[in-house]
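Enquirer: For reference, the structures are reproduced in the following blocks.
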Structure P
Amino acid sequence: MIALQINGRTVQVDAAPDTPLLWVIRENLKLTGTKYGCGVAACGACTVHVGGHAVRSCSYPLSAVGQQPVTTIEAIGADPVGKAVQLAWIKHDVPQCGYCQSGQVMTAVDFLKRRRHPTEAEVVDSMGSNLCRCGTYQRIKAAVLDASKSLT
């Protein structure tokens, strides 16, 4: 059994240390907001926060988490930056199919915590590694910029 701090609570999981964090989140903990996309950390659908930073959970082994807190899309709204991003996502009607959106939101929150008032080019650069098959990139950019305006 491995102790894991996730979304503000400590849980015990029965998983091998080399198990990808994504599988622990989805299968062991039944938190299905984090999505499986590619399995090789290329698309960003599986993005969660570990120790406050965005990571691709499909290729992040459970052993690398250690004592760091893990935050998934299910709890990101409790964070003021997370709430600002969620509200901007709704305002700009970002999702189309929605599959990639939890990873997009988690990436945006991490970015805005590091860069509160980014330029348009910085937003494009920071979000560019998250893929959206529906092509909602313009709405994603608008939402990130809008969320940044609400942050102090």
Structure Q
Amino acid sequence: MFYGAVVWDPWLILSQIVCLQCLYYLTLGVFMFILVGTRVSRLSLIYLFDYSTLTTSTVTGWCVIGSFILSALAGAFYVFHLVERAKKCLDFSATICIIHLFICILYGGWPSSITWWVVSGTSLAVMALLSEWLCIRREQREIPITRYRSNV
């Protein structure tokens, strides 16, 4: 794919956002199932969308925090593979976090916990920086040249 010509394709951008959001929540659900599901009798959406579950005072709260951080790590790889441009990594990572904020507001109200904001900011930083680093590494690879010019 040639990156010189910039073509604005809103359907591509929208599909990337939807795909990234779905993959993020799928991964978050898997990590919640593994880390939190073993600690609680009934796993529900409250652990994904209610700010009060992100607490440092219980082991379950730390497991929820760990799930969000691990999902941010996985989200960085999703952004790396789906977006493929270092310049766009921060935009897509922030979009994932902003959409999550809106869903959290709809589900449980405005997040008033400082822990929720710290975890969300850390998740955004991890996702954006790691995906950008991965994209920069790929963009700076040498292009292999298979044909050589003859000295004629």
Structure R
Amino acid sequence: MKNHHYKTTVQWTGNKGTGTSGYKDYERSHIIKAENKVMIEGSSNPFFRGDKTKHNPEEMFLSSLSSCHMLWYLHFCSEAGIIVTDYTDEATGTMTETANGSGHFTEVILHPIVTVTEESMIEKAKQLHHRAHEYCFIANSVNFPVYHVPEVTVG
């Protein structure tokens, strides 16, 4: 078994001068940094007083599931001789907020639209989504269902 270690820095940038003196007295803005990478500006969801122009944790979480699935999928397609020329996923997720204000995701649905070079590749290309799901590190780390509804076309 191999262990892989990751490190990021999250720095709050929303102090308007009085810190968290009141619920409405601070911004939810922050930056996310990882060594030698572009900084990401984050905030909370606008429903929770966040900045709608910045990425929120729920969107980034959904993107992590989607991109992990895609990367495994492309890997398995390349091994199987399936030539993918385009891949887009408009992932959706449902988070349920509980009575006490906490919450959790209840499901995520990936909607990958894949373009392959030959019609003979379509069925295998659809099947490989199941294998990608089995291998996805992020999907294997969550406690709710991650579904995928793939569409494969020839282009």
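Taken together, the values in this text are just the output of simple stated rules run on the coordinates, not laboratory data. Values in this document were obtained by computation on a predicted structure and should not be read as measured data.
Enquirer: State the single structure among P, Q, R that was used to calculate Rg/Rh (Cα atoms, Kirkwood Rh), giving 1.12.
Expert: The structure behind it is Q.
Enquirer: Can I ask one more? Once relative contact order in percent (Cα under 8 Å, 6 or more apart) is calculated for all of P, Q, R, which comes out largest?
Expert: Q
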